[in-house]
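The next part holds the structures, each set out as structure tokens.
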Structure P
Amino acid sequence: MTLRITLGIVSLVVLALFWVGVYRPTRSPFAGWWTMSLVWSSIGPLLLLLNGTPAQVITNPVSSMTTVWGAFSVWFATRSLRGRGAHPRWMVGVSVVVLVAAFFDDPATNTWAGNGPMFAVMATCFGLAAWDMFRVWQDRRELPDRRNDEEALVALIVSGLAAALLSAFYGLRTLLFVALGPESEVFTAVVGTGPTTIVLQVCLVAVTFTVSALGYDQRTQELRRQVAHDDLTHVLGRAAWMDGARALIENRVRSGDSIAIVVADIDHFKAINDSRGHAVGDAVLLAFGTAMADVLQRGEIAGRLGGEEFALALIGVDADAARRRMDELNDRLTWLLRTDRLPATTVSYGISHVRERDTVEMVVERADAAMYRAKQSGRDTVVVDGADQPPGSSA
């Protein structure tokens, strides 16, 4: 009883501090879902204080339902870090199942009514949250420039380990609940109410500062994205793309990957603006930006250099592979234009590979020159910088 009161009080204090210190200033999705998880985590143990009273028949199942909501809210918070949406229908559907199971398990006299399904749901949600944390950590540490991400990386590790611990704990709790029952000495000693409350309090206190860092980091990332990306096409702006390509080139020495820079220019774009209007021209630019984003692979970047000129930085491709990637990009663009009923449009490409002691400006200049040769040769083609071609081949 004392531990439950303590857990409820700690959850309420952390909730108040987190809401004032993180959610209100950032309004980030992660902070919002974490706030909701703290709300449900505060309500759940407090409802169990009514066990042993006539209200138990209602409060006990409702406590199980709110506890499930808390676990789902933790998972939705971690999904938001990956840019994924929540699944409220899943949360409602699963919690209804847990609630019904509790009501059919003699909640008036059985304080463990419906807890088996609840334990399984919590183990699953915490496991999914740990997986999301790991994926975000993996993606962030692979960024070319991680100088501003060290605090977030540490926070992801700590929070991910806490989620993994809770997933394992509730998985064990489910197994022992089913195999031995909640009245067994082993269950009580290992995963009973006392040990569980202590584990929850330790994890809650341990991740308080890390989740605060993640709430602010998500807001910071969103602001960076807004500043770095082109408003119309949603790919990187020129400065941000140049910085990203520069970081890729600097990282090339460590990774050993080849880097190809592609400069692309939409053919006869002025004619589209003049004949169909700037709204259609903007739609064509957006379609090309979308097509570039769709064909990018992990670690690669796309940007708008200005007007109808774009650039890509591709990783681990030779000249032939780069050509095939541009064919894939053209196919995607054609599909988007046809789907949106936009005028058929072609693109000219110039490609140059990064060589030793190259700067990003040098590679872009060579790719740009190759792109103009593509224009001069009739447009709607790919020209690879001559220095990238093996002897005897044609650019």
Structure Q
Amino acid sequence: MTSTILVFITLAGCSLFAVALFALHKSIRGGAAQNPRIQPISVLKPLCGADDQLESNLRSFFEQDYPAFQLIFGVEGSSDPAIKLVNKLAAEYASVPSKLVIHDGKKGINPKVANLRAMLDSVDHEVVLISDSNVQAPSSYLRETVAVLGRERVGLVSNLFVGSDEDSLGATMDNLHLNGHIAAGVGLSHHLPGPTLVVGKSMMFRRSEFESLGGFESVASVLAEDYIIGRMYQTAGYKVVLAPTILKNINRSLTVGGFWRRHLRWAMLRTRLNPGLYLLEPLTSPLVWGVLAALAGAPVNLALFMGIFLCIARDAMFTGYLRGTAGLARCLPYSPLKDGLVLAIWLTAPFKRHIAWRGHRVRISSGTRLFSEAPRYAQEPVVVNEVQLASGI
């Protein structure tokens, strides 16, 4: 009887992973147009400090194989170390139209949205792409993504990303979690009833449609701006889809503490968006499946082995699919440790009330509503300084 329980859970778990992987594959290989209509694109790049491999990340955008686009970089404050790098690359790629917006961060409690709102006045084109600073893109990124936006009733296009280039333990666990659990959730959400998961590392939309739905003003004081933007489009009847391009999320030197803080913030987001669903999250963990098997009468050592095996199997399947097998064997032994920390984070998140993010400490409430601990809005008008870096040819 106990061996039957273990075999059943193992087969069921592997089958679930296979279904999620197929859903992911189907979502990103849905077939983009071969010859998309050329539409000028404004790419918004919110920056804050010097991320891992920031230069190569930004360089991949200057080298896009697309005939009509502009790059707009936004930073809070004139002392940000990313400014020097942006100036260097803009001079090197003088044929690519680019602008740098330096602002005071007072256009939203959410620092990323405040950055985006400050950049918006510099946008020249109807099609807008938001892309995070730690994203590295192949040269086909803009061309393939705008092709998907041209499909019927598509309002918002996102992209899947793969964590890569890990050197530290924290980065290894983070990349495994991004490539396994999170990628599986994103893939399944595109084929199940309910909200489609949108990750804000890459979002393309038409500015006029976005502003008619509420624009950045409607998400300036919430933490889960990407999720809510996705809901805005779905509620309005638009399709939210994945483009075929897989982006690299460069994550090299994150510490274990950084891993804890990042996923604690994400868990705080989920528990406030859907508390009922959040309570069920542990049921997606193979380690919990092992505990349940032991409670059902299976030998503890075999149940523990099964949980560890399924943790590794999930991360091996998804990481292998998204980025190949190079370096995979070195990472997989940390899968059970990562899942154990994620369960500890799940227990902690409902009791946390404040987050520290990008140099800002704010209180988070239901619906991921953010509140400043001290007034951040000055009485005088917000000053935004736009620097034209290159005019293009």
Structure R
Amino acid sequence: MYDSVVIGGGPAGSKAAELLAKDFDVLVMEEHASSGTPAGCAGLITDEVLRMSGVRPDVHNRLYGANVFFPCGEKITVRSDWAKANVVDRTELDELMAGKAMDAGAEYRFDCKYTDHQITDRVIVNPSGEKAECSLLIGADGHSSKVAMSMGFDNSPKEYLRGFQMDIRKRYDEDDMINLRLGSEIAPGFFSWEIPYGDNVRVGLCTSWSAGYPYDYMKKLLKAAGLENSEVLQTYAGKIPIGGRPKSYGNRTLLIGDAAGQVKPVSGGGLYPAFKSAGPLKDVALDAFYKNDFSESNLSKYDKMWKKSAGKELKNGYFLRKMFVKFGDGDLDRACRIASQESVRSILDDIDLDSPSKVVSKMRIRDMMKFIPVLMRVIL
């Protein structure tokens, strides 16, 4: 019998396994042949997220700013003297994090797909292979978490985004900037991206679920980016849960990462909030083992602890998202004209991608007032 079984060997599951394996017997069940496959992420992470990961994957590029294109064709350029993000190979990052968890003592079973579990005086986990028993189950099984949905009520996230991405052979002259595009023609309900790295560019977009399949918008994006005739190296598709889930804990169960809805609503990134939540998960697990109390009421403190650490940004970010999805193309263009003013744009130069909603608090009252007519038009 194991102390804990972690479902999912991605970054969130491996970070949780690494921390728990220092004190407990931990088994990680990963449904794929290795961690990090299939890839489904833009691979854009900050220096802080790299530090929190505890590993050092190769950095293919460092980005210092962004060109943001609006429906009217105008753009805003934001740039800083410090690198806002790194382009890494997410497969390598996942593999290295799994390796570090193994070094800490965690056992991994690959090609081991979780199906369900039963809870008695322990947890009996039923995978595609040999079953396992444990005291505490950790759900780190991603956006469509079966562990989250097994809790006996509707534990769905507030919203899903659909995403589609391609790696394309193309060298950008301005290779230290990311291009972002807004508007209903290319990325309704979210945005698109072009991320240069060496002789290639990673181009993709996300849309609101109601907008349909993002692949349908790729043709317009590729044309806008001048990539319609370029060689496609590989494609990715997936979905992103945003807005959080009703609960991240249950009887003998904790959730982390996308499984817990720990995803930034403004950018769709999940590594930073997942890593911020790993410490609280370990502390609650230690307490549960010390007390031999894995009840839902005892584990409920995890929800409060991780939200104290990472929840404010997710809450503020989802408020901004709810406003954003009400913007039509004309509203976005009006916002562009306001944001182009130097007093506003200079604040955007220093935006922190791990806490993007904080940019609002840095604006002066008179600058925020400029957005009031646009916001009122959207609200009314």
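Overview of values
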item: For helix-only ellipticity at 222 nm (-39500 (n - 2.57) for each DSSP H run of 4 or more, over all residues; to 500) computed as -9500, the structure of P, Q, R it came from; result: R
item: Which of P, Q, R leads on FRET efficiency 1/(1 + (r/R0)^6) of positions 55 and 287 (r between Cβ atoms, R0 = 30 Å, to 0.05), largest value; result: R
item: Which of P, Q, R leads on relative contact order in percent (Cα under 8 Å, 6 or more apart), largest value; result: Q
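All of the numbers you see were taken from the coordinates with simple rules; none came from a lab. Computed from a prediction, not measured in an experiment: that's the story for all the values here. Cβ atoms are built from the backbone, for glycine too; each structure is taken alone.
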